[in-house]
1. Of the structures labelled 1, 2, one was used to calculate relative contact order in percent (Cα under 8 Å, 6 or more apart), giving 16. Name it.
2. From which structure (1, 2) was helix-only ellipticity at 222 nm (-39500 (n - 2.57) for each DSSP H run of 4 or more, over all residues; to 500) calculated, if the value obtained is -3500?
3. Supply the structure label, taken from 1, 2, corresponding to Kirkwood radius over Cα pairs in Å with the calculated value 21.7.
4. Suppose mean count of other Cβ atoms within 10 Å over residues 69-76 works out to 26.0; of 1, 2, which structure was it derived from?
5. Check the numbers for distance in nm of label points 7 Å out along Cα→Cβ at positions 101 and 125 across 1, 2 and tell me which is largest.
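Just so it is clear, none of the values below were taken in a lab; they were calculated from the coordinates. These figures come from a predicted structure and were not determined experimentally. Cβ atoms are built from the backbone, for glycine too; each structure is taken alone.
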Structure 1
Amino acid sequence: MAPEPVVNPGLVQFSVGPWVGAGIRCHARMPDPVTPGNTLLAITCRSGNPFTNIPTQHVVSDEAGGRWRQAGEGVVGGYADVSLDNNRGLDVWLAERHPGGQPMVTGELSAFPVSSINGMRMALFEYPGAGGFELVESVGFGRAVEPAVTVKTTQVCSPHVRLVSVLVSNKPLLAAPPGWNLRVADPFQGFYIADLNDSGPLSAHQQATWSIAGASSGYAAILALKPSGCVADGAPRCEQMRYYAPGLGIGLPLRSTSTCPSLAVPPDAGSTVLANIVPNDDATVTAVVDQFGQHWTLLAEMGNDTIGRIQGTLWGRTGWPGGPVEATAALSKSVAGGLAAWILLEVAGLPDITVTATAHDLMFPTTRSPSTNFTPPAGSYCLLYGNGESGYWDGLDPGVGWRSRLRDSNGSAALLEAIGSGAVMEAGFAYNNAQRGSLYAVALGGS
């Protein structure tokens, strides 16, 4: 029988929403109003019907105008490994400085892969106000297979970080990580969350070890939240994001353009808006235009990826005038469904998107660790995007200095970000299984 949850000082409040047995949305609401400026985490478990894939959440939003972005995602299953009882996944999103109130928080699944779920449930956590920006210092993900499930951060963490770990499993929980606070224990759905208020005085890879009753099919995650933040005030930082995967191929109408739904909250006037756009079926993006008639600037591209038949590109514009984003991409040819995916970002503190360093790499032959080197100027905002052909992975290790901005396990897609230091930087990451595909790295602005 699973241990009873406990509540210790540090966590302000939490709530667990209802189990949703079908559809694409789940939700949760706090029992009391959120303190303005506090941080919210929305953690969702999801499971698919037998022999199906589970799409990731593409957006989290709330009625009070919180600005949400993904902290991490993972799924066990996928194209290469779908079976009767191993298709579970989890999503973690956060709003660093919530405006307050008592809103309903809603998570929504992507349209790709086209499949059905048999359930989702969201847990919502409020932590004390942030002292800096970009709180997620490192994450770690992995399969839950053995009775002892250990998940580690991919990067060395600063002293005194807050740790949160999630487990989704088809076997009962015997014990949460020793010394941690068990916050959510749902044995019926196999959904467990624990946290540790203070990791201690040492810099180290942090880890959490769960004990479960026998060999499992599931997934686990760990997040390290640095209260003082990972970037300085005024430095470029992502405020919010949307991931839009409208679907691929079979049965979809041919389209030569694609329009991304707006961010959940209209970007502030003066913000920079960036869009990573990935067509499919050998199409390319020839232009991006918004509702004001502004042509966006092409900032980076992956190069000729003849292996996965996709070519991701990064586009952007500065000085957003305010209001929702209505950006449309023109494609070089009509393709079924229009394209594979958009990643739309609002970035503060980035008035200049001059490309100051760039690189791309073709992942061929098959590799676990695609990488290339480039030298981003000090203070530049750096993005690295990679996409593999296998359509699935269940582990991703960003290179040193990179933070995860978007993970899509089913799509083998990863978007990482960093602040340039002026030194040579490895632009790369490691999959847990070999892939082919391509990546780009780009530095914007900086000294």
Structure 2
Amino acid sequence: MGAFGEHRGVGTAQALWSAGFLALLGSGCLAFEDPLVEEPYRDACLPQAWMEDAAAFGDPGVATAIDLRGTQVRVIGEPSPFIEAIENARGVHLGDAFSAPLLVFEDAVVDGQARGTVVMSSKFVEARGGTFLELGVAPTTVDDTVVRVNSPPGELGGPRPSLGPGADPSHEGALAESTELTATIEDLEVIAADQVYAVTASGQEPLALPLTISAPRAYWTQGSQIVANSIRARYAGEVFIGLNATSGNLTAEGQTSGSMPYAVLGRDAHLVVGPDQVKTVDDLAVRQALSESAGALIPADMELRICQSDPMVFEPGEVRVLTLSFRERSGLADAIFAGLTVTEEDTGIEWAARIEVDPEIPMAFVAPAQEHPETTWSDVFVLTFDAWATAVIGFGEALGCIFTLGLACGDEEPPPPPPLVDLPGWATPGEMGTFEVELAAPGETGTYPIVFTLRGQNYQATASTTIVVQE
């Protein structure tokens, strides 16, 4: 029993030699002259129908609902999403680089009473609740404690409310150079600020804190920022979500996963996001979600095809390189490799087969982990896929000693096996191509229906053929 199960006809170097047809090259590889039959390709290795299907693909992604709680939530994508709502506000950092820090509410209602213009001057206006609606496109980040929404670009100057007779000149100057906060403010509960007053016909009336204020519009100094527990926002284009999930679920096309992801890649996201939560408002088009325990959670649809004609004729013990083609035919999901076997259909006995696998991972997954090394989910990604890359490279090397009659085994530097056209270990949605399999036939003559099985974390694809072994 070998590392890959019971193998037909290649259990030892002696069995390989007993066939009497092998010649050992100086490179350590095995080769055969004058094969009994040369099988031509049955037709184009990449069928025209595959090309036509690929041309019809739209944007990748499977409709997925996400409702997760955890820590270290990060959303990487469009830096300035459309902010529909800033919820459970924690306060406002007011810019003071060019003037006094100022936040001015127009047509304000304070504690249920109409108060007209209300002014707050403080580097930080602290709040413990409240909502900003329809802020628009604004630079946004999520960190370990809050969501931060920076003031969106706005025109300076323009009509502004009066601050009343005797107003502080620094406040008047700051208001003149302010930008409009294009949001409706609802029930902002302010608990701390340096100075708060309402503008009256005779001047300024101080207001005591805490107070709850609502207003249809406001003005703030340049460089201001709202901090909150969560936002409801739309991200256009590709978006990556990373988190250390502790509870919740992911449901793709009605099927709820038994594992929680630490990474999700999708597009055109409509989300509720906070430092401890991420939830889809509308289904998100997800091309892949990664779980530490289960790997890839979004199913891919891989197709496998043998390019040689059927049947193929081998000499006993012959080793030959075959060409296979593959495609991810849904055009929706990434397909992540786990292994390949070649087995006899009738007995399940496994044949010795070698492939080479390209361990490259798409930058859409790598870059977020590189950008956020402070997070635990980034560490999980790096450790998981370092191990995966080592495994898929090792998959091709593991049978190298069998195909070199033991010369590539042991502690010494082995001669490399012959290079093969490699299979992408991480196939992107709709990807297609060809790869090579080095296959050893058994030493016994006979007719062998065999099955090539390509297994992934999120797929399984098979292709069958018949091999005739004869003298």
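1. On the way: 1: 16; 2: 21.
Going through each structure in turn, the value belongs to 1.
2. So the calculation was done on 2.
3. Numbers: 1: 21.7; 2: 26.6.
Going through each structure in turn, the value belongs to 1.
4. The structure behind it is 1.
5. Values: 1: 2.5; 2: 1.2.
For this comparison of distance in nm of label points 7 Å out along Cα→Cβ at positions 101 and 125, the top structure is 1.
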